[in-house]
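Next come the structures, one after another.
What follows is calculated from the coordinates using simple rules that are stated; it is not laboratory data. None of the values given here were measured: they were computed from a predicted structure. Cβ atoms are built from the backbone, for glycine too; each structure is taken alone.
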Structure I
Amino acid sequence: MIWVVSDIAPGSSMIITVKVKVVRDGSWTNNLTLNGNFTVNATVTTVNPIKTVNNSNPVVGEVIEYNLTVNNTGSVVISDNVTLVDSLPDGLVYAGDYSVVGGKVVKFAQSGNKLIWVVSDIAPGSSMIITVKVKVVRDGSWTNNLTLNGNFTVNATVTTVHKADLVIIKNVSNKSPNYLDKIAWSITVVNLGPNSAHDVVVTDLLPNGLVYLGYDAAKGAYNPITGLWNIGVLNVGERVVLTIYSLVDVSNSTIINLAVVNSTTYDPNMSNNKDNESIVVSPAADLEVIKVSNVDFAVVGDTVIWTITVINHGPDNATNVRLFDLLSSSLKLVNFIVSRGSFNKFTGVWSLGELKAGDNATIRIITIALVSGHVVNFANVTSDVYDPNMTNNKDNATVNVINKTIPPESPEPSKPSKLPVHSMRATGNPILMVLMACLLIGSSIVYRRRKN
């Protein structure tokens, strides 16, 4: 069609509207030439190609799939051959496999980085889909072009990323600990790849009811205040473990401890990035028994009163509390007084029932000391609830018993004897008489020596 035109005013336009009829399916380009040296064109097609990819962020070494779709929007079957050319960029290579749904492949060929299909027999209003597998061989952003009949092009772009599938596993040393027990939490992190993970961090802040005691880490450091375990780089296949030691500081409770792992490397599976473990702590009641006697010393036959007090220091109520106090044969039971419960004098069991946290109960056992010696009376308390401190569950008291003594009768005082009293006559000066006797004896001895 040729038009010769004129009289087009400056700054204005001339528009020629021409109607044409599409008589064959395909892609058709209509060229308009001005004065034989300036050409513009417009293309119409009844075959509409579409290109998509199943993963736009693959990692190097991963096989991805492109879907090359040819839609027949016309009213008749595409019987003429349609040529599709898929041009692979440098970072992608053909993985050697493709499949077809709908239509017919007349010919397939590979020429360098180009995959060429000649197709036909696409029914009106239907599509032909070619799924081709390619492998990512280099890092980067890669655009794959699909050209139909050499003049209609569509494309899809993929950008490679580094991926690391991190898995976290959490365990506890004892799932049913008691109040004030020490337990250990283990947190294991594994990198399933396919790339190394960078800036790996685990968050595990101990919940209320647990007191931090310390940790062991195969790699990195743990901060108990923030709950952050900084691992750093975790290579493909590498496994690291953190062990956190804690004290159970609550009772009658369920504690859930959660751990979460993250990194700056893309993780394709976030469903395995967190794990938790729980513990169930039973009720606890610290029972204490205190036993005293009213005397430290007694005489056989005296009354001795034993007072036993049971205290529940908590933190929970104690159920089915029982105190055992069986008297020895050195004592005779006279009576007993309990503030609660009942006492069996034959078994020595005082049944208190439930003793609430902070409450106490008392029993007074009245006895008579039967024999002398050190009389020791023992008491022991227990219940159906866990007791975190068994050192104060028993006590004893001792009374020293002596025999009663009878003092001997006092002897009567002796009477003085009646002896005769002799009186002495006065003889004058006795000293003078003695001197005169001595002189007479001495003179007699001298006379006898001279005579001889």
Structure II
Amino acid sequence: MLFEIFNDSAVFNIILENRADEEIVFRRSLLINQGYNRYWIPSEELNYKRERLNNLCLYPDGSGPCILNIISLELVTIKSDYMRRYFPESDKKVKCVVWDLDNTLWNGVIAEDGEEGIQLNHEIVNIIKRLDEKGIINCIASKNDQERTCGILKQMGISEYFVCSMVNWNPKSENIKKIAKILDIGLDTFVFVDDSAYELSEVRVNCPGIRVCDAHEITDYVKKEFFNVPVTKESKSRRRSYQEIMIRNRAALESNDDITDFLISCRMKVHIAHPRPDELERCYELVQRTNQLNLSAKRLTMEEIEDSVRSDRYDAYRIKVDDRYGDYGLVGFALFDISNGESAVLEHFVFSCRAARKRIEENFFKYMILKYKSLGFKSLDLICKRTEKNQLMQQVLSESGLFRKTDKGGGEFQLHTDLSKDFGEVQIVEIVEE
């Protein structure tokens, strides 16, 4: 439903209800700022059903008089470009949940009730712990004093569950965008939870693609399909991996070395091997979750991965990385078609963003080029599917300088490497084939 209203008076809230068969099936308080206001409400959230009579009701949330200059209040079909901007695609799994604190994580408001007057919401904490076990990252966006708030989180024994906390007085949309940049994951894999209709609306309008949820509805909301993610050994340690990334990033900022010298100082070691049966589930998880560094953009099924790994047609590799700061775990998966004996074709390559842009990808390509050259292959080829989400993959391939590009059309381009050339040696990282 599209709701547009112009307000030429003071800011106020308006209640929108859907009453079906004398029952209120939807109710929300909407903040109406001065000037033009627009809200998009999905029919699923509105609880609109064609087979019954739906009565939409509007009335001010308060006793003061106001003038309603309603422009639109109607059900519409949204074009694909609007859908991409205002609503995430239905197949995007959740990677990060950003939590408000006051009257969400705990009952009460720090600034009004003080430390003694707030009570931890144990139901919310249990949800956070379950998400953490599934590998879904938890973060904080709260309007509070940072030092005071961090002390309360530590005192309550829950600070460890949050990878990134933005506690300040800036708009929450700005803080969430910063979190997305720090974690290097898309906003359309985020969910924001808050008790304030204003904050939810502010974030929804200014963070295209994000999903928002009223804190009072989160118990049912986390049962939705996009929270149903594959759970692996790496999933359960994902929080720790991201916390190690934060340490690395701080070390990089504090270092006086240039980025290449800093990466060398990290002593990164890349372990590649044919995937063991107990590693296939993690490979499947990477294929399903990875967008930015996904060569083919195909979501292989578990059966397809198992068949490819067993097949003589393919060389399959899983990629693990560690450095002096910790263990990234299994962060990459690759399938090379070697069936014609002359050209090795990289059909599938996915690589986790938490280990991205550390020169690992290009050195993995270089290592494989040198390997297939030693085995008598004449070329290494790959086909990259262009998508809105894998521009980082395209950039990595271009910056590597290892391939010659041929546009295939249809949203794809082919990269070719003549293995008769001299490619030098792997640099910055150490690659160990096990």
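Compute mean count of other Cβ atoms within 10 Å over residues 31-38 for each of I, II and report the one that scores greatest. Don't jump to the answer; show the numbers that get you there.
Values: I: 8.1; II: 14.6.
Structure II comes out on top.
Computing helix-only ellipticity at 222 nm (-39500 (n - 2.57) for each DSSP H run of 4 or more, over all residues; to 500) gives -9000 for which of I, II? Don't skip to the answer; put the middle values down first.
Numbers: I: -1500; II: -9000.
Label of the originating structure: II.
Tell me which of I, II gives 3.8 when you compute distance in nm of label points 7 Å out along Cα→Cβ at positions 199 and 247. If you can, show how the numbers build up before the last one.
On the way: I: 3.8; II: 3.0.
This value belongs to structure I.
One of I, II was used to compute distance in nm of label points 7 Å out along Cα→Cβ at positions 279 and 303, and the answer was 5.3. Which one was it? Working shown, then result.
Numbers: I: 5.3; II: 2.5.
Considering all the candidates, the number was obtained from I.
Which of the displayed structures (I, II) returns the greatest value of Cα Rg over 2.2 N^0.38 Å on calculation?
Values: I: 2.60; II: 1.14.
That would be structure I.
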